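Multiple structures are listed underneath, in structure tokens.
Here, each number is a calculation from the coordinates, and none is a lab measurement. Quantities reported herein were computed from a predicted structural model and do not represent experimental measurements. Cβ atoms are built from the backbone, for glycine too; each structure is taken alone.
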Structure P
Amino acid sequence: MSTHKLVAWITFLAVFAMAARVSVDTDTWWHLRAGEWMLENGRILNVDQFSYTRSGEPWNYPGWLVEVPMYLIYRSLGPGGLNLWTASMVTLAFTFIWNTLSGGPFLRAFVVILAATVSGVYWAARPYLVTFTFTAITVWILEQQRPSEESPGKRFRRPAWWWLPFIMIVWVNSHGGFIAGFIIWGVYWLADSYALLRKVRQSGRPIMNSRIWETPLTLAGIGMLAAVSINPAGPAMLTYPLKTVGIGVLQEYIQEWQSPDFHSLSVQPFAWMLLLVIAAVGFSRRRLAFTDFALVSGFAYLGLLAGRNIALFALVAPMAITRHLEPLLAALRRRLGIRSAPPRPPKGFFRYLNAAILLVVLLAVGAKIALVYPESANESVFADTLPTRAVKYLISSEPPGRMFNSYNWGGYLIWALRDYPVFADGRTDLYDDEILEQWLAVARGEDGWQSVLENWGVRLVFIERDLPVASKLAAEGWQEVYRDDLAVVFRR
């Protein structure tokens, strides 16, 4: 095995090991419950079945194509299986990104590991992983024939573009982030159209004869637009991303939709990568391509608006970094007289050394899997982060009445407390500001919180110990019936 291939394999295995962790978060549970319900009932879930505040209301979440397989993985392999699925999806995404990068294997490896560190804070066993992976695949397809300064009129020589509508069919039935595909397509379409118009202008022909509406990328975009309608909700799905980002409580309360907190160490790699892009472009003599500028600046802006978009920035920034660092590093190597490692396989001792290094890395990855796959290891994490003991208390005591619940635990309660519909959970597109603002009023103990509980006939309150309303419930005649280091339960 050549050194080039060894570095690539080590990089992918390192990304897999980074992503192989307990990836089941609180929202994972309602996705699993939805997948289970669809298998049991033999139809797509398009009406709310899990809350009493929106019971029976239409709910067209674009995730059924992932939720069913997720539940099957969980049923067959447990939470450890979902951990491996998460690691596999992340590694697949960076495999495609690797093939869009410039420079040698060591530069690519450094940038990919940095990108994995940047995006790692948002890896979880959720349909969002489909958006993460399809973003990488879309970039790879479009990057294969990117218009360049050397050949501004370059067209698609291979029919890669026709995959985009088929990808969009799967994407729109998997996650609401399919809008990212249109953003990326739009950037490359603008670059491709400008290159074509410039070529027509140089030839002296009228611009009207450019036939820009017949280019492969234009046809791909039309196909993608048509593909969005192939889902249970039909063309109405086109407005889904706009509806989601229009919910005010998302930015006010939900962390992943807020601007990133750079005081947190987990978010700082985003700043490092952003500064690296600026430095690489600034010191490089190579002209900044429009596609690189638009993708990096566009997704950086989205990442600064909402932390969940940082992961997508980490997929598009490596191309610009390597494109501008590679000539700088090549000049530095020439000045220092350093020769690059040959791409051909080594002979003798070094061949066995490469094999031994790869074996050690494989064993390390296997050890990491052994730490995160067993159900006992996952249950230990769940016990520290989820109200598992409080759930057992409610199951055993079965107090009657509707439950006001923690928003953060809502997805888990949908899975674990089948007899208690929730007040709210992570399905913000279902509840909208109307219900979420009522939830906030109660959780914060604001004026009128008692009337919210009265109007909904709530008789149980299942929340975190430190929510402000917890200290007010006893004064209003509620009885504390359970408490541990995470949760508290009150009964009217």
Structure Q
Amino acid sequence: MRRFALGFLKVILAVAFVTAMGLAQELPPGKETSVKNIVRLNRAPVNKEILRVTLPRPKETKLSNGLTVLVLEQHKLPTVAFALWIKTGALADPKDLPGLAKFTADMLREGTAHRSSAQLAADVDEIGASLGAAAAFGSSTSTVSASGLVENADRILELISDIAVNPTFPADELAKYKDRQLASLEQERSDPRFLSQEKFFQVLYRDFPAAEVAATPESVKAVTPEKLKDFHDRYYVPNNAILGVVGDVQFDSVLALIKKHFGDWKSHPVPPLNLPPLPPSSPKKVVLVDRPDSVQTNILAGDYAVRRSDPDFIPLRVMNRVLGEGPSSRLFLNLREEKSYTYGAYSFFNADIYPGPWIAETEVRNAVTDGALHEFMYEFKRIRDEKVPDAELDDSRRSIVARFALSLEQPAQLLTFWMTANYYKLPEDYWDRYPEQVAAVSPDVVQRVAKKYIDLDHLQIVCVGNGKEIKEALKKYGPLEVYDTNGRRQE
């Protein structure tokens, strides 16, 4: 099976190389080519069989305190990696304290009942390990992770359990952390890409928790050790967590270490996450964040996508690969290769326990803002109105499967696959069938999901740029709202 996967990858890479060489040929002066006329040469022999895999399964158990444990044995390298997913993240932030989940995760390494921040750093460095924690905005989880040599598995587990179970959130370290956060927030407000993302999520999600993409100066100043401890004690409990292990370990021996370091972790009922209803899609509009000194325009356009457990996840993945994922996608070929408007134009989508966003984005010179939006709309309409040609769709499907096949060589990615399946309650054979399901996405299915999720009547367009130079052009694409860089509505 492994030989087949590697052979499959070589074929895919050969096709990609030939295609890239064909696209890279210089044009005669004054000549242009349309992306619609690109010929996919397919000179390399292509194996038409579908990749079939049976992924190694982790062994799953549950400790008496409710902690779910997944152990995936991988004996290629003498390493081990641990990932602890807390099933509560930024979606649980209080409305008046955005960033509380992030603050809590960030501060886990700044001191515990047994170690100061400096001692933690020294202990991690001594064994050449990694140790970190994060809680991304818009996510339903917080994560604590660690990795290193398998000979240090006991010490690594002791470190990860110490910061996850025993943080003290010392006031002196919190004061330094708050200074860093305030400086970072000030810097972010000068970044047009951040401003475009901030406004897009506000416009799309409104009162839903996913509208928040960053803390505020007020929330940073308001956070205290007591508030961090309250959030931690409420949600960081074993019955609200999954611990994944991958590496050169034996199930019985690593389970004994897990029980040693996590067995006394006390459980208690966790308050449910009561998310409000997702706001209905707004009618199409254009939002300008007026940044007078900008010489470029940052453009985001999109709408709601899917939940991670939605059956449309894989079809949407294929559709998005055709439209905007990577340098062979339509948006990239059009706006960069044909029109030379930008260094790159892409689309992507996120999925969680709620419908994440689907977003197309680029950054262009002010003078070609109108042209870039015109081409965005052209490509959106084209993938909705016309079936994707078989050769183009086949390239996209094979690219997705090739990337998946390559990821099977990465133990940490394999663990993430299974933790994802556990957390989102995906079918047990989900990843075994993944290549087959990708390959089964037809032109009709791509067109169906394009019409469903690229909803031109509810498209939200956000542009950050110089209003004097681009405002009139933006009015052509929908009702216009104008804000300054601090979020204040302008007349």
Looking at structures P, Q, which one was distance in nm of label points 7 Å out along Cα→Cβ at positions 127 and 471 calculated from, given that it came out as 4.0?
-> P
For which of the structures P, Q does the calculation of semi-axes √(5λ) of the Cα gyration tensor in Å, for residues 311-398 alone return 22, 16, 11?
-> Q
Of the structures labelled P, Q, which one yields -13000 when helix-only ellipticity at 222 nm (-39500 (n - 2.57) for each DSSP H run of 4 or more, over all residues; to 500) is computed from its coordinates?
-> Q
13.1 is what came out when mean count of other Cβ atoms within 10 Å over residues 327-334 was calculated for one structure; which of P, Q is it?
-> P
Of the structures P, Q, report the one carrying the highest value of mean count of other Cβ atoms within 10 Å over residues 295-302.
-> Q
